[in-house]
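Each structure below is given as structure tokens.
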Structure 1
Amino acid sequence: MPSSNPLLYTYRRCPYAMRARMALLLAGVAFDAHEIVLRDKPADMLAVSPKGTVPVLVLCGNRVLEQSWSIVEWALNQESAGPEVRGWWSRAQSPNHQNLLLCNDGDFKHHLDRYKYPDRYAHEVEGGVFNSGIEHRDRAVALLLAPLEASLGQGKYLGGDQPCATDIGIFPFVRQFAAVDPVWFAALPVSRIHQWLDTWRRSPLFEASMHKLPTNKRVSFPGAGDFAKAFAPGPGWS
């Protein structure tokens, strides 16, 4: 019998897909997943979402969510998710959180790509000037990591003493940034970010979201659990 679960087209290492998987797992949504191969994207996915990027969530009735943050919003606002999980979304609605997310998905991602893949952008000129990968790295720090460090002064998570959707929205990208040059990043004087990042890397929610799937095959995504309870409220970082 065909599955009635929502179908998520995903790619394990994509930070946008990571945030979508984390939100679905957190909300307790049973879903199927199709791990795509980038050089051979499935025709069924392209038929419902011609943009050709992941994540894409196909719901019952063929409603399609093509943006990762739309998937996060849908998942965390499900009635079945319960008030504790829905609180993750409500705590992310402040202007500061919305500005952090806008920066993350915009300017920070722009500089992250050029820092991580300098050869890919070797001939790109911005404002009449060529910027090296290191210059893009330093801009990324100023744009997002500095205000992120300041925001974490208000509590253990971006939601204060409890996590929120902004945490899972930004974490995969900061994780990717840190992995470009781990030695350099470890020496960066952002102690709150280091602790925050380590907390999320070790979280059962993130570990479950990174389950390795077979490619080009629809499967039920594993990982049922009450992930919200793993995030105990606590004081801010010292």
Structure 2
Amino acid sequence: MEALWLRKEGNTRAVILFHAYTGTPADVRMLAQFLHRHDYAVYVPVFSGHGTPDVDDILNNSPEKWYEDAKKSIEFVKNSGFNTIAAFGLSMGGIMATKAATEQLVDYAGSFCSPISVRNPQLPGLLKSFMMYAQASYLKLNRPFDSIEMKLKAQKQLDELQIFSSEVASNLDKVTGSFYIAQGEQDTLVNPEASLELKEALVNAQVELHWYEEAGHVITVSPVRMEFQETVLSFLNQQEWR
């Protein structure tokens, strides 16, 4: 699967959107297209191991590798001639966008239903969701599925992701640019309280928090997506671009 790069002549503002764990650019395609219609260049990369039929491709990668992917994406957009860059991400993608903000690699950042916390905000639904995804992958590839072995592998990677997230959470005071947060109250994969903690921990940033009572985890394709898209656009339009 290829990255999505929406750019036209005259675009002077660039946004990077990172997809979720086990996801693809389809997670954020509607938001990307919406922002592009409003004169933003939008880049949506594919994290290593994602976008293939084989779930093992994901398990053979790591949060550190995905962050390297994120940094390469930022470099790509900068090398394309953009000086000011905003990065957002859904779930795990938000962890990567936030880490980039702690390292001052982007000017503005945001997270959508992301598990960024020194505590573990992952809910049991996250592992359950992964197991369903993995079983479907093995069925499609006609492989025997060992649920016990897969559960161990999945839990190990989710634990690694939480350790990575916790390290990001411990450096949130280094974020100084404006920051956007969206959270669905009906999220069953990540504890919604994590977004409230995130807002409180961003002590040196101007933070916008948007709470959606009717939305679940994948807020980008939820029934509130149009309202959500407008708030992202409003946030971006308020920033200084050079």
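Since every read-out is calculated from the coordinates, none of them should be taken as a lab result. Just so it is clear, the structure is predicted and the values come from calculations on it, not from any experiment. Cβ atoms are built from the backbone, for glycine too; each structure is taken alone.
Mean count of other Cβ atoms within 10 Å over residues 116-123 was computed and gave 12.5; which structure, 1, 2, did it come from? This value belongs to structure 1. Sorting 1, 2 by relative contact order in percent (Cα under 8 Å, 6 or more apart) from high to low puts 1 first, with the largest value. Ranked by distance in nm of label points 7 Å out along Cα→Cβ at positions 52 and 180, structures 1, 2 are led by 2, which has the greatest value. Using Cα extents along the principal axes in Å, for residues 4-75 alone as the calculated read-out, with 31, 28, 18 as its value, let me know the right label among 1, 2. Clearly, the read-out refers to 1. Looking across 1, 2, the calculation of mean count of other Cβ atoms within 10 Å over residues 44-51 that yields 21.2 traces back to 2.
Looking at volume of the Cα convex hull per residue in Å³ for structures 1, 2, the greatest value goes to 1. Set 1, 2, criterion mean count of other Cβ atoms within 10 Å over residues 164-171: the highest-scoring structure is 1. Output the label of whichever structure in 1, 2 has the greatest value of distance in nm of label points 7 Å out along Cα→Cβ at positions 12 and 156. Answer by largest value of distance in nm of label points 7 Å out along Cα→Cβ at positions 12 and 156: 2.
A value of 49, 29, 29 for Cα extents along the principal axes in Å, for residues 84-211 alone, calculated from one of 1, 2, originates in structure 1.
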